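Pasting the structures in now, so scroll down.
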Structure 1
Amino acid sequence: MSKQITCPGPEFWQGKYDEEHLPWDLGRVSGPVETLVRHHFPPAGRVFIPACGRGFEAVYLAGLGYRVTALDIVAPPLDFLRAQAAGRGLEIEILHRDMFTLPANYDGAFDVFLEQTCLCALAPRFYPDYEALAYRALKPGGRLLGVFMEVDFDDGPPFNTPPDLVMGLFPPDRWRAEGPEPIVPKSPDRPGPEYLARFTKLG
């Protein structure tokens with residue numbers, strides 16, 4: 001069996017779905033994601049959503065005409081997403097796999113890499129892998145558009161992703177950074193304050 005390099009691994013997330021303990025799942029698209037879409041998304045294009053969960057953002061974006069690839073490491077949320085897409089007559093590419101094993105044919109394929117509750121689900125030692133994945137998945141000029149979150153505890157998930165840490169993950173010779181922009185008021189549905197940040201792939 002190949003080693004999973006995400007942390008926690010699929011057994012952890014499968015357990016969360018088995019228990020129906022899904023505190024990150026709002027049952028809808030979040031307000032900050034809607035803000036990103038309204039103000040910062042291109043008018044059309046291809047969007048990658050890693051750690052998509054039940055895929056409310058994928059359905060929302062596909063309904064707006066974007067070509068969406070949604071990925072998660074466990075099957076239950078993807079089954080939910082497939083049913084939602086089929087019920088609405090939407091075409092969404094759904095991948096059941098570790099995001100760090102994204103095949104090479106996706107390199108440079110995407111206009112937008114949508115971040116929400118993905119980075120904070122990874123142990124900090126995997127943050128360089130996350131930056132590398134975003135860089136190779138995006139086209140030159142493509143953008144990582146993200147909602148990031150701070151928490152006041154060390155043991156995750158969610159792990160604390162404060163602005164200084166996140167902005168420092170994206171080297172200036174590879175990315176043009178914009179932000180952070182605090183989201184106020186704080187959502188009562190999240191364990192800590194959120195903020196928006198945007199990164200454009202150079203080259």
Structure 2
Amino acid sequence: MATEWTTETAEWYAAHYGEYATNSLAVDALDLPANAVIVDVGCGAGPALRHASQRVTTGALIGVDPVPRMVEIAQARAADHPAAARLEFRVGSAESLPVDDGVADFVFAFDSFDHWQDKAAGLAEVRRILRPAGQLVVVKDGGVPGGAKAAKAFVKRLTDAGFALAREETIEVDEVSFTLWICSLPESIDFR
């Protein structure tokens with residue numbers, strides 16, 4: 001059964017998992033240029049973007065979440081952050097991202113992909129907002145439930161949507177384990 005995201009569930013999630021280690025560990029595993037534009041789909045309380053701001057020092061960091069209360073929490077946590085001027089949080093869904101075409105160098109989906117209501121529409125939106133050499137970075141805490149067969153089906157979903165798998169890695173640090181997929185769009189394919 002899918003979680004119904006309300007004000008109460010947003011506050012509970014932010015209190016218990018809002019700063020979960022997966023966010024910073026996944027960011028640390030990426031090569032992020034200082035001038036990158038990152039869009040975090042399902043940004044939650046915004047920890048991945050706040051952490052990314054340490055390396056993305058001149059770029060833009062945009063968090064999108066469908067729950068207005070979660071966006072308020074992210075904005076509050078970013079208010080006194082050194083990169084506050086470059087951190088922006090917007091209400092929106094994966095299926096209708098409030099972001100212009102072709103602006104993102106990276107789109108993060110850190111433990112959010114399974115919550116997207118329409119994954120095909122969400123992936124189409126990611127294609128729309130990515131620059132030609134941009135990358136989709138998907139993180140799943142603990143990997144894909146269902147083992148190797150489910151993981152293969154997940155990767156097939158991404159490739160069927162027009163993404164090329166550039167990297168798949170399981171990362172384990174202390175008691176935290178997650179799988180990271182980095183996908184790109186073949187430059188020869190025009191999705192517009």
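Just so it is clear, none of the values below were taken in a lab; they were calculated from the coordinates. All values reported here derive from a predicted model rather than from experimental measurement. Cβ atoms are built from the backbone, for glycine too; each structure is taken alone.
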*For distance in nm of label points 7 Å out along Cα→Cβ at positions 65 and 161 computed as 2.0, the structure of 1, 2 it came from*: 2
*Comparison of 1, 2 by mean count of other Cβ atoms within 10 Å over residues 33-40 - largest value held by*: 2
_Which of 1, 2 leads on mean count of other Cβ atoms within 10 Å over residues 105-112, largest value_ = 2
